[in-house]
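Next up, some structures in structure tokens.
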Structure 1
Amino acid sequence: MPAPTLSRHLAFLLATCIVTSCGTIAPPSEEKSTTELQGEGLQTADHLMRRARRFESDENISAVYRMRAAEIAWAELDTDGGSVRDVKSLGPDQKHALRIITAATEGVAVNFIGEKYKPEKTYSHAGFTYRINAGIAQKPGLYPLAGLESAKPAREVRHRLCTNWHTEEGVGAPCAPKWKRPTDAKMQRFVTSRGYLEPITAVLTFDGVKNSKGPRHASITGYDPTYLSKVHLGKTEYPLAADFTAPIVEQTHDINEITIALSGLLHPGVLDSKLILLEPYDPERIPILLVHGLNSHPRMWKDVINDLRADPKLRGRYQFMLFYYPTGWPISYSSMRLREELDALGQLVGNQKKMVLVGHSMGGLLSRMQVINPGRKIWNAQFGEDADKLYAKLPADNLVKRTLTFSADPDIGREVYICTPHRGSGLADKSFTTYFVRLLKLPSTITSAFIDLPGNLIEHGRLTSVAGLSPSNPLFKALDEIPIQVPHHSIIGDRGRGDTPDSSDGVVRYSSSHLASAESELIVPAGHGAFKDPQAIKELRRILLLNAGIKD
């Protein structure tokens, strides 16, 4: 090797060694650590937090530095009793102390999440020992960190996707967690691979009086801010910090809503329907089930969930669920699948506390068909002169029979219909729609049930969802004659034209979405996407307060 080349090679190796050695932070000496950790005051706590980040590769040392910083900050807080109603009323030093404790909580909590989880860990360095308990028993509102795969600090979640961003100031470190799926195989049916969309606030507390001869005891607990709004630090009650929006955004921002919606419409045999729990099921909270419409996807409800979940008066009273279904399915078949999913959940969790169903567009029809007792009215309307012969011929478990003859679900207590075509939509009769129907490919589980049906039903595709929305569908005439068994409400768009009763939301005319039997009806200045209109969400809030017996 020529001398210049060798010289350059040695220089490169030397530079690499220097960079490597500079990138490795040697642990502090016991003597230096003791001096640092024995300091007092918030400036010392800030210094310890900076040192903790520097020694991040050593879990033990960084945890001790963070816990000591939190302990110093804890001494600045009032923990002897009483109630702090608003952290904004605290003095500068106490606000500073809360920021330090929050940062320390974020740094230490990751040591108890995912594969690192243990119910208790002890950290010791330079004469300081902290024993941290993270294994509390799960109950509504409180969750051990064992249930999380990961937890991204909410402050790191990019603000996008949702119209509003809802937070609360208080104590604790709000997270956008990735929940583990339930271990119960039956409950797994109702939880997607993304887990729950439930926010968690990690709270660090010190237990009892410090014992100079033993370890300092502390706890890290996951609090659900949709259930609880206050937490105790020592004996003093503080508001709980919260970020209600971050988990929704973090767990759903990468969903290709349009692709999934189109797939469910054009190729409805690819995916199956699914009732989805967005939080651990709580028998004490009223379920709200949101049902999307044609060519849509459950993520369409993100603003509704985000705004209602964060509302202080609704908090802790409701729990959110979604129903996904391929929207190319026949309307009656999708309604049956929803009944089956609700029945399966009911068998698992018991009585569901009079749930509220909110359906948009075709989803409103699916919802309505959960709270009626049609007898044979729908069957007779669909099959006309062939009705009696077919009914006698087909066995009770025949798919078509199960879709058209059923009973109301007694667990449903109220419904809200948004832009729902109770008498169909004229768009289903347009020429382009007729062509579109030919593209729909129903799965064999449905088409195999057609064998014993009159041929004209099959030939004209009357059982597909799009054709089924035609005002000429006999289903609508039958529905008009069948009473809805629960209180119900209508939210209808008029595109801001103020021309009701001659109005339309652009897809469904007022004459189709109006129900004389509704307890209330609100016209909002929006099109067919009225479900996300602020006035519509405000009306949903009013209805939910009414349903829970709460005065606004």
Structure 2
Amino acid sequence: MIAGHQAGEALVPFVIGVVIDQAVSGGTGRLAFWLGVLGAVYAGLSFNYRFGDRAAERASEQAAHELRLDVTRRVLDHRGGAETGRLPGALVSIATSDAARVGVVNLCVPAALAACAGLLVTAALLLSISLPLGLLVLLGTPPLLWLSHRLGKPLEDRSETEQEHAAAASGVAADLVAGLRVLKGLGAEDAAIAKYGATSRTSLHATIKAVRAEAAYNGMMLALNGAFLALIALVGGRLAAGGDITVGQLISTAGLAQYLLTPLTTFSWVNGEFAQGRASAGRIASVLSSPPAVTPGPMAVPEQVTGKITLRGVGGGPLREVDLDVAPGECLGVVATDPAAATALLACLGRAADPERGTVELDGVPLTDLALEGLRGAVLVSAHDARLFDGTVRENLGPVTETVLAAAGADEVASALPDGLDSVLDERGRSLSGGQRQRVALARALAADPPVLVAHDPTTAVDTVTEARIAEGVRRLRRDRTTILVTTSPALLAATDRVVLLHEGSITAQGAHAALLSDNPIYRTAVLS
């Protein structure tokens, strides 16, 4: 339909020239006929534009939407890997602005085809008026298009750089906003502002370079198109002066030359959008083709899981030959003197990443042999920064009992909210305090009732009295389930059956919390400092 619109646009100056010739010749009947043809051309091009452009815009938005979904699916893939080396803000930028730029290609393709149709109709009409004019258009357009493509190459390179730096700036900004309270607590606002300022300035410089490249490209193409059109008008004028074409044909030639600016400008715009779209498509492709962090195993997780966890020679990163046996139903405390070691241990237990050396087993079966869907349900890792979602507290918790709420201390949170469990939370639950968010997140993990629950510092923002009550509640609720508490909280550690000390990447001590507190200075420093 858009091609029909452009063909109609090209026909308008030609028909107007015919109308003028008929008016000069005095043929009233033929003049009325051609006026009717002109009206029909206008009606046709208006109809085609209305529905053709609507279909192209719909295709563009639909393509961008599908790309956003594809990127989101890859990021949320349980195998992981898409987030490696990318900040969350950068992934958001790829899923939004890059997807939109690639989606525009679906608008560019029909526009380019329509411009081709208009160009071919113009050439055919000029050939019918004069052979030199038609050949000038047919032979002059391909070199112009080739030159347009060559001039657009710097724009593509700078557009890719611009998007990369913009994504980096978005990622830093998102991280700073998410950790604003922590930054204020540490008094690190100035350092954070300086970091973002440097990243933002780099992004600004890249954007300015890209805009300059786009402006230079548009300027050069406008000059080239103008020179080409002036040449067509000059040749047409000389033909009219020599009597080779009529007055009406001269007007048609001038109108067609002026119309040619539309398809030529469209080609310039399409080439620029393609250049930026290719750069964005490369960034999207890099996310979609990211290798998975872990590969699902072939075995299904048994319906009955006892909860025995075994680590043998686990190493890699901050971990050094970790050997650990967790009995079914045991409540184990893990005190890590290095936060990086705690994070690495959690990644191995939840199979967010596989250890470089050694194995992690569930009921004697290596985690690498188990299907990820069932494994994540059998071994649930509740991260320290577990996030809440938009919606009500009840929707965040899922099916939950009063016993679970009480064990996590979330019953007090619900009673403090205006609508209890039906209170609506804002983004990431920021309407709650840090301690309230932690208790709701812990209640969500407890409500899942997994055979193995691994909780990382679930009570760091909770007062000591509430923390002691939560420790007892978790102990009582999980007495028949394996529970691993990676924490330095004395209240939680006192409620465990056994505590192991993860120091310098390996297990260096184990025993009851009170005994380790008394006999091991490293443990004492880690827990009481």
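Readers should treat all values here as calculations from the given coordinates under stated rules, not as data from a laboratory. These numbers come from a predicted model, not from an experiment. Cβ atoms are built from the backbone, for glycine too; each structure is taken alone.
Data overview
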{"read-out": "Entry that produces 2.7 once distance in nm of label points 7 Å out along Cα→Cβ at positions 126 and 278 is calculated, selected from 1, 2", "value": "2"}
{"read-out": "Among 1, 2, structure where Rg and Dmax of the Cα atoms in Å as derived comes to 34.6, 117", "value": "2"}
{"read-out": "Read-out distance in nm of label points 7 Å out along Cα→Cβ at positions 110 and 518, computed value 8.1, structure in 1, 2", "value": "2"}
{"read-out": "Top of 1, 2 by distance in nm of label points 7 Å out along Cα→Cβ at positions 118 and 486, largest first", "value": "2"}
{"read-out": "Structures 1, 2, by relative contact order in percent (Cα under 8 Å, 6 or more apart): label with the highest value", "value": "2"}
{"read-out": "Label whose coordinates, when helix-only ellipticity at 222 nm (-39500 (n - 2.57) for each DSSP H run of 4 or more, over all residues; to 500) is calculated, return -21500 (choices 1, 2)", "value": "2"}
